[in-house]
Structure 1
Amino acid sequence: MFLLLGRYTAPLDEVDPHRDGHVAWVQEHAGAGHFLAGALEEGGAGGAIVAKAGSRAEVEAWIAADPFIINGVFEYDLREYSVAFAAPGVEGLQD
């Protein structure tokens, strides 16, 4: 399991023109089963995504295609975890 912790690196007026592309990117990966959950950080500084992938390199390739990254207005702290337990309904995290 991977956690993508993200934060804006530019003022929101520079971020906003790329928001629709970023949302489409998130929806594409959510639809493919790559992104399992996402959240916006309170206060509007960024967000987080829980992802499932075969390798770190795979997630890094996804991140490189995010319009926020391409346009230099966001950065991710990518962290990898081994799932120790999963609540009923989210057992797929352990695959």
Structure 2
Amino acid sequence: MAASKRYSVEQIIAKLREAEKLQGQGLTIPQACKRLQISDQTFYRWRLKYGALKEDEAHRLKALEQENARLKRIVAEQALDISMLKDLERGKW
């Protein structure tokens, strides 16, 4: 099994655009994927998630995903703090 690679959103969009060009030249999706060195499954997954995005929209999506992750961490920390305070209040310490 080949080692997995991590691509940035920009790289993914560039590969999707390249696949479109290759398809325009008459290649099938599996042939285009082979030339781009990605699996068919990866191509379809990327196309579902990023297919209609332009590069500036991709940057915005990435920023929103990072902000969402940050907010989730904050909520988890707050929930833990609340739980600890409730335990203290009940005399579990």
Structure 3
Amino acid sequence: MARQVHCALLKRDAEGLDYPPYPGDLGRRIYESVSKEAWARWVAHQTMLINEYRLTPIEPKARTFLREEMEKFFFGTGSAKPKEHQPE
């Protein structure tokens, strides 16, 4: 049986992740309270942020930005799309 969590983003019980997707305390917090569905939404949102802002994820500044956005996405006020973003 799949592990269930009460998802912080979806506000309902859903299938949990198989392992912490990020190191440290944030990764543990995500593992304990974010569902697979919500994580997939974050991955899509993160990809859009990387593309729209032309980020290089290996750069420390970009990594810090993405971490902050991830925290907002799951546990804060949400991570907004760039004003210039035009959905396909």
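Figure out for me which of the structures 1, 2, 3 the number 2.3 belongs to, where distance in nm of label points 7 Å out along Cα→Cβ at positions 19 and 51 was derived from the coordinates.
This figure was derived from 1.
Suppose you compute relative contact order in percent (Cα under 8 Å, 6 or more apart) for every structure in 1, 2, 3: which one lands on 43?
Comparing all candidates, it corresponds to 1.
Quick check on the output: 2.8 is distance in nm of label points 7 Å out along Cα→Cβ at positions 35 and 67, derived from one of 1, 2, 3. Which one produced it?
Computing distance in nm of label points 7 Å out along Cα→Cβ at positions 35 and 67 on every structure in 1, 2, 3 gives 2.8 only for 3.
Given a value of -8000 for helix-only ellipticity at 222 nm (-39500 (n - 2.57) for each DSSP H run of 4 or more, over all residues; to 500), point me to the structure among 1, 2, 3 it was derived from.
1
Each value in this text was obtained by applying a stated rule to the coordinates, not by laboratory testing. Bear in mind that the values here come from a model prediction, so they are computed numbers and not experimental data. Cβ atoms are built from the backbone, for glycine too; each structure is taken alone.
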